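Chemist: Multiple structures are listed underneath, in structure tokens.
Bear in mind that the values in this text are calculations on the coordinates, not laboratory data. Given the structure is predicted, the values throughout are model-derived calculations rather than measurements. Cβ atoms are built from the backbone, for glycine too; each structure is taken alone.
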Structure P
Amino acid sequence: MIDFLLSSEAIFALITLTFLEIVLGIDNIVFISIIANKLPESQRVKATNIGLLLAMLQRVVLLFFVSFLVGLQEPFFKVNASWFSTAVSWQAMILFSGGLFLLFKSTSEIYEKVEMPKHDEKTLRGKILDTLSKALVQILIIDFIFSIDSILTAVGMTNGISPNPDHALIIMVIAVVISIIIMIGFANPIRRFIDQHPSMQILGLAFLILIGFMLIAEAAHASQTKIFNRGIGVIPKGYLYFAITFSLFIEFLNFKIRRNTHIKKK
């Protein structure tokens with residue numbers, strides 16, 4: 001176990017997944033803050049911290065549930081045609097539906113952030129809250145909604161990383177816990193940074209499109225799908241890590257160029 005966690009692949013997966021969990025959690029922080037700000041000032045910090053802790057517990061529970069379903073590899077439905085064959089299992093169903101969900105969620109989120117950036121915030125601000133318990137109930141519902149893409153991203157990033165499924169589950173749980181701890185400690189600075197650099201969140205959503213396609217390909221591979229007698233292979237995780245690292249490197253170069261240009265104008 002220790003040898004696996006110290007391997008380069010596990011460390012890279014953990015760092016990448018933690019980063020994506022933080023980026024995906026930005027909207028969660030914003031919405032929790034909006035809800036908390038409708039409470040008396042003395043209860044706002046408490047509501048925010050409790051909301052993030054609830055998000056962590058909820059995601060860990062969902063991780064165990066989804067990991068159990070992904071582990072069900074026995075086919076329950078088979079198709080054998082002249083040009084198409086497949087053996088569908090619960091593992092393939094979860095991966096395929098998860099991939100479709102990430103594709104839909106990421107593209108719709110990108111559209112809303114570009115065309116209607118304040119739509120969801122205005123909807124939440126219109127709701128009246130007068131007690132901490134009501135705020136926590138609403139936060140719990142929002143946490144659940146935001147947990148779905150977080151969990152599917154974690155599954156996509158770690159699926160097949162080790163022959164032992166418990167290894168992937170451990171990495172997912174560690175990444176979720178670390179990301180929530182970071183968000184609790186640096187919620188406001190992280191939110192301000194993303195507000196100042198919205199391209200980071202768009203970039204994170206673009207990564208979800210890659211992960212969505214990867215999940216669909218892995219679902220086809222897990223179900224032994226063949227089209228015209230050609231099987232579908234698994235996309236190596238290294239390609240995904242390289243794409244994410246390269247994109248972040250270019251984005252940070254853009255940050256530096258824009259900052260230097262701004263300083264020169266002054």
Structure Q
Amino acid sequence: MAQDATSYIQHHLTFAKSASGIHLDTFWVALILGLLFVGVFAYVANKATAGVPGRLQNFVELIVEMVDNQIKDAFHAKSKVIGPLSLTIFCWVFLMNSMDFLPVDLLPMAAQWIGYTFFGADPHHVYLRVVPTADVNQTFAMSLTVMLLIIGFSISAKGLFGWIKELFTAPFHADGLVMTIILMPVNFAFQLIELAAKPISLALRLFGNMYAGELIFILIALLPWWINWVLGAPWAIFHILVVTLQAFVFMMLTIVYLSLAVEDH
């Protein structure tokens with residue numbers, strides 16, 4: 001029984017990989033959800049009316065207004081990028097996190113059936129993980145993009161020379177030339193640590209929470225059916241908060257980091 005449970009867990013935590021090692025399930029699920037987000041919002045934007053809006057338009061406007069309010073409170077500069085970026089981050093991360101609400105065996109078993117029926121593949125060697133944010137590669141890719149945006153926003157606001165100068169003169173400032181030169185390597189080291197800590201904290205926070213949630217759902221699925229609902233339903237309800245909160249935190253930290261990037265020390 002222990003071996004069966006171990007095999008079940010290992011199978012559900014194994015990625016579908018290409019020959020080059022790319023996690024195909026993470027890539028395709030994230031891409032489809034991203035296209036879904038863009039498609040729905042584009043549809044609502046094209047069908048938007050100034051009269052009595054429909055439920056979908058009300059829902060989209062509620063999300064846009066929420067994101068806009070957070071930007072106004074946390075971002076104290078002008079940018080045409082920060083609004084669409086923040087909205088995309090919140091909605092995309094939320095959709096990827098929400099894949100955790102699907103029954104654990106639903107899509108993996110469908111993938112096994114398709115693989116066996118149409119390609120003659122051994123079901124035991126057909127893998128599918130449906131929560132992209134439970135893949136550390138996905139969360140790090142997003143956080144590294146945020147780090148590049150931080151650098152881009154800093155250069156845009158301060159100029160290339162101003163950004164390089166800040167790398168060596170902050171956070172510890174000095175009046176004299178000698179002390180400035182002495183503090184340059186210290187400042188540079190602190191700046192690199194600060195810059196590296198931001199994507200690491202973004203990636204690991206999101207990955208850790210979603211991986212833990214995915215694992216708990218898998219463990220609950222191993223229990224008898226009459227216990228599944230008793231434990232699974234409360235955890236799913238609680239997980240709604242986790243899914244939404246993690247998307248909100250990723251968005252807010254991105255806004256705050258970009259706001260800090262355009263400000264002088």
Structure R
Amino acid sequence: MPRFSANVSLLFTEVPFLDRFAAAAEVGFRGVEYQFPYHVDSNEVADRIAMAGVTLTVMNAPPGDYAAGERGLAALPNREKEFRDSIEVALEYADMTECTRLHVMAGCITEDQREAALDTYIENLAWAAGMAQKQGITVLIEPISMPGYFLSQPDDAADMIRHIEHKHLALLYDLHHAQRMSGNLGEFLENNFDIIGHVQVAGVPGRHEPDKLGEINWHFIFDLLDAHGYDGWVGAEYNPRAGTLAGLGWAKDWGIGVKDAKPTK
């Protein structure tokens with residue numbers, strides 16, 4: 001049975017950030033994840049996670065200047081020192097919160113930067129994976145369907161991981177982005193379970209609940225994960241259509257949701 005973690009950067013936003021871990025646990029989530037937690041003291045976050053009795057499954061490294069449109073530093077030429085400093089910050093935060101998966105975003109580039117970006121990306125990922133290994137943490141890379149984003153195709157991400165060949169480097173397979181960019185979700189899963197370190201789900205089109213209102217057959221996907229013995233977490237990283245609790249009907253079969261929620265799968 002899939003183990004679902006609630007992405008509290010998008011879910012349970014009806015309550016303050018530090019209250020979202022308990023809110024997720026209350027409806028049956030045993031894992032939580034978030035995007036950029038650095039506005040909150042890591043000790044306080046760790047305390048709230050422990051009090052809620054949930055596991056922090058994955059977090060993002062600092063993305064650079066987010067307000068200016070930056071979405072990661074790993075592939076940006078001439079930003080290596082800033083990248084390495086950001087990874088050290090992220091690893092300290094992950095250590096405090098006992099998080100064992102760190103998503104490292106590649107960043108957005110122009111086409112004329114691509115060759116230099118590739119060399120930068122390989123070098124930075126190998127360094128980050130080596131640093132993460134010291135703390136028992138795995139670095140994740142995720143193909144993202146975003147204009148200008150360096151890494152957008154799942155096959156390219158898989159090739160990168162196999163090229164670098166580090167046991168603490170794995171794939172964050174976000175099925176929303178993957179469906180938008182390439183499709184063939186089942187085939188990709190069949191061929192790449194050995195390098196998948198985390199899965200995230202959200203509907204297509206839109207980025208809403210993983211239910212029957214989108215184009216992905218979620219029953220097939222979840223059954224496929226089970227059939228291959230996937231024992232990692234499945235992150236619910238979506239924007240609720242009409243509030244978090246009202247949209248949890250999709251998860252009822254897995255023991256998640258409020259009593260009056262109706263399944264929409």
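Chemist: Any idea which of P, Q, R comes out highest on distance in nm of label points 7 Å out along Cα→Cβ at positions 141 and 173?
Modeler: Between P, Q, R, the highest calculated value is found for Q.
Chemist: Who wins on relative contact order in percent (Cα under 8 Å, 6 or more apart) among P, Q, R, i.e. which is largest?
Modeler: Values: P: 34; Q: 27; R: 19.
When relative contact order in percent (Cα under 8 Å, 6 or more apart) is calculated for P, Q, R, structure P comes out on top.
Chemist: For which of P, Q, R does volume of the Cα convex hull per residue in Å³, for residues 101-244 alone, calculated from the coordinates, equal 167?
Modeler: Q
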